[in-house]
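Quick heads-up: structures coming right below.
A short reminder: the numbers here are calculations on the coordinates, not readings from a lab. Fair warning: this is a prediction, and the values are worked out from it, not measured in the lab. Cβ atoms are built from the backbone, for glycine too; each structure is taken alone.
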Structure I
Amino acid sequence: MATYVMLCSWTEKGIKNVKDVPARVKEYKQALQAIGAKVKDFYAVMGMARHDTLVIFEAPDDETAAKAALSTGALGFVRTQTVRAFTEEEIKKILASLP
């Protein structure tokens, strides 16, 4: 499965309900599992200009990753920015194939 990093910024609704984060993370892990993805790690972060949390998750394809990002944003607690991350082995393979 491919790895993705989702940077999240709390909305006004999200920060007003910040104490519910542990329960939302648990529900989020279940929701991703239901669409065929998996949360590997969740972090609350500080010192990153507009980001409050960081989620590392795996998905079988970009379409599933897009579902994960869109369904997360649709809840209204966070705005997301999701990027594809390549493992050390994946980048070695990509670099080895360069001309």
Structure II
Amino acid sequence: MNFTVYVRRSAKVEITEAQTWYETQQSGLGLEFLSALAQVIDRLAETPLIYQLAHRNVRRAIVRRFPYFVWYRVEERTVTILACTHFKQHNEPTQIPRK
């Protein structure tokens, strides 16, 4: 049974900004970023508890090939993606986005 994945509006903005930046660096790279992110989201829908807690009830997944964290919370059968940040933006537990 899969979990429902919800992406907060602020996380969608971060994802769009990252995708746009990568696309300006190299044509097609933005789409590769989105594809790598989609793999993370698919994994979260199937087995969200595979990633350790980063802080309190917030977990952190890593986007393969790109220096981004996906910060999320699991509540019952729902995964809420709180943020998608570059490694250098949020690497301390006190900087994890709040609810």
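Mean count of other Cβ atoms within 10 Å over residues 4-11 computed as 18.8: which structure among I, II?
On the way: I: 18.8; II: 14.5.
Label of the originating structure: I.
Starting from the value 1.8: which structure in I, II was distance in nm of label points 7 Å out along Cα→Cβ at positions 28 and 76 calculated from? Mind dumping the intermediate values first?
Numbers: I: 1.8; II: 4.4.
Considering all the candidates, the number was obtained from I.
In terms of Rg/Rh (Cα atoms, Kirkwood Rh), which of structures I, II is highest? Write down the numbers at each step before the final one.
Values: I: 1.03; II: 0.96.
Top value of Rg/Rh (Cα atoms, Kirkwood Rh) goes to structure I.
Can you tell which of I, II yields 3.6 when distance in nm of label points 7 Å out along Cα→Cβ at positions 20 and 52 is derived from it? Mind dumping the intermediate values first?
Details: I: 1.2; II: 3.6.
The correct label is II.
Quick one: Rg/Rh (Cα atoms, Kirkwood Rh), for residues 12-59 alone came out at 1.10 when computed from one of I, II, so which one is it? Intermediate results must be reported in sequence, preceding the final value.
Working: I: 1.00; II: 1.10.
Going label by label, the one that fits is II.
Once relative contact order in percent (Cα under 8 Å, 6 or more apart) is calculated for every structure in I, II, which label goes with the largest value?
When relative contact order in percent (Cα under 8 Å, 6 or more apart) is computed for each of I, II, structure I gives the biggest number.
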